[in-house]
Structure formats: structure tokens, C-alpha cells
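Listed next: structures, encoded as C-alpha cells.
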Structure P
């Protein structure tokens, strides 16, 4: 039974990487001896795009799951491990993707809203979302956590 599901699309990631991929892949055209580096750049950026174009957060059964892109990168935690969650606002310089921040590891594809989560063992992490209050309400409803 899925108790919460929300997907956020990383529009900035998509629309900033696509033009670079297209420009760099211009190296495919013609027989230039310097087309190797643009092809490598295009492939790397295409892989980044596929891995980070969206973030889907679900609460299913006893687990909170955050899956990036096609699902190859994920953060999974048992709901019983969560002792605190709260909406937070992250700074521009924390960026998008996966980064270590003062809130712990941040998993984010777009925007500046997130949910800070504290686990029983004291570890912290944050999930970027454009629905921070909905996610907090869902976590609190499943865990009985009200802080």
C-alpha cells in the first residue's frame, strides 16, 4: 500500500544539459580529428541527465524511498528509524544532485524546498521536494513523529 508518492522533475537540469549535449554532439558531424572530446562530454552529460532528471519520493509500507531518474540511485530508510522531520529551505549554493550540506546529505533535483530528516542514530539527510508540507505530513502520519 503506497501512502505517499510524489515526483519532482528537474527542469533546470534537463534544460541546461540538453543544449550542451546537442552542442557538444555537433562533433559527430564531419570528420574532424578533434571530435573525440565532445563525444565523451556528450555521453557523460547524457548519463547525468538520465540519472538525475527527476526525483520520486514514496512512502510504501514501512519504507521511505527516494529514487533519482531511472532509479539507479536511491535513498531508502525505514520509517521506524525517523525521529524528526521538518520543512527546510536550502541555499542556492547547495546545488542539485547529491551533496553534503549542514543538513546532512541532500538529495535534490530542483528548487530550494526540502525536508530535513533526523534518524534514531543521529544521522541527518534532506530530500528536496516541491511538496515539503505534504511529505512532512505523510512521514509524521506514518511514524507518529510530531516534531
Structure Q
């Protein structure tokens, strides 16, 4: 049974790898989106929000919008804390907000958001209606 929350939040802890950095040891900006994905995986594990299950029920959930605001750089071997907030919406979409902090200093490194939609696996047609399994999940976690 999932816990009941008004705000659904998960955190991923990630160490910056050598291959993610430029010659100056600064993490390349494109990897922040990958860290957002790691955050979504942590959220999926914590709240039983399984994308493979969505797929098996006939839906894919592509990202149609991503936004990132950079504040400070991460460097090789820094530990990043990626906090993911689920934003409840009545629309047939999934919205997450992110903040990435440097674990050692507590400094805010980056903020952002992603929006995903539901498309039919076979036709790739956009769903304008929230799938029943998402409505059931929202009830399960106390958001509906």
C-alpha cells in the first residue's frame, strides 16, 4: 500500500562521473536532463509509477516539453541530490518539477520541469482523456 501524500516527492542521489564532464571537470549541461530521468526513476520506484506497466496497458509517455534553468555547475565527483515533485493536473499529462542540489554544499545547482503525454502504442494517437489506471493510481496515493 502506498503512503498518502499531498505532495509526492522523491530524491535520487547521483555522483558526477568523469565521462559526464568537459576537460575542465565541469558537468556538460545536457546531462542534467539525464539526472531528471534518474529522479523520475526514483519517483517510479517509491510510488509504484511504472512506465513499463503503462506500456503494457497500451500507452507510451513521451516527453513533449523539458525546461532547465542552470544556477551553478556540478563538477567531477560532486554528489547531486535530484528532488522530483509530481504536479497534479486534471489534464491527460504527467508533469514533474525538479531541483538539483550539491549534497556537500546545499547549493541549488539547477531547476527544471518536464511534461509527458499519453499516446496509444499502436497508433501513436494522443490521448485527451486520463487513462483509467492513472486515475486509480491518483486515488491510491491520495491525490484524487
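Laboratory data are not the source of any read-out in this text; all were calculated from the coordinates shown. Being a predicted model, the structure only gives us computed values, none of them experimental. Cβ atoms are built from the backbone, for glycine too; each structure is taken alone.
For the read-out semi-axes √(5λ) of the Cα gyration tensor in Å, a value of 30, 17, 12 was computed from one structure; give its label from P, Q.
Numbers: P: 36, 14, 12; Q: 30, 17, 12.
The correct label is Q.
Can you rank P, Q by mean count of other Cβ atoms within 10 Å over residues 105-112 and just name the one with the largest value? Write out the running numbers ahead of the final one.
Details: P: 20.2; Q: 15.5.
Structure P comes out on top.
For distance in nm of label points 7 Å out along Cα→Cβ at positions 9 and 81, which structure out of P, Q has the highest calculated value? All intermediate terms of the calculation are to be shown ahead of the outcome.
Values: P: 3.2; Q: 1.0.
The structure with the largest value is P.
Of structures P, Q, which gives 104 when volume of the Cα convex hull per residue in Å³, for residues 41-96 alone is computed from the coordinates? Don't skip to the end; give the middle numbers.
Numbers: P: 104; Q: 134.
Here the read-out was taken from P.
Given a computed value of -6500 for helix-only ellipticity at 222 nm (-39500 (n - 2.57) for each DSSP H run of 4 or more, over all residues; to 500), which structure among P, Q does it belong to? Don't skip to the answer; put the middle values down first.
Values: P: -9500; Q: -6500.
Of the structures listed, the value fits Q.
Match the computed value 2.2 of distance in nm of label points 7 Å out along Cα→Cβ at positions 57 and 121 to one of the structures P, Q, and report its label.
Details: P: 2.2; Q: 1.3.
Structure of origin is P.
Given a value of 22 for relative contact order in percent (Cα under 8 Å, 6 or more apart), point me to the structure among P, Q it was derived from. Each step should come with its number before you reach the end.
Numbers: P: 22; Q: 29.
Going label by label, the one that fits is P.
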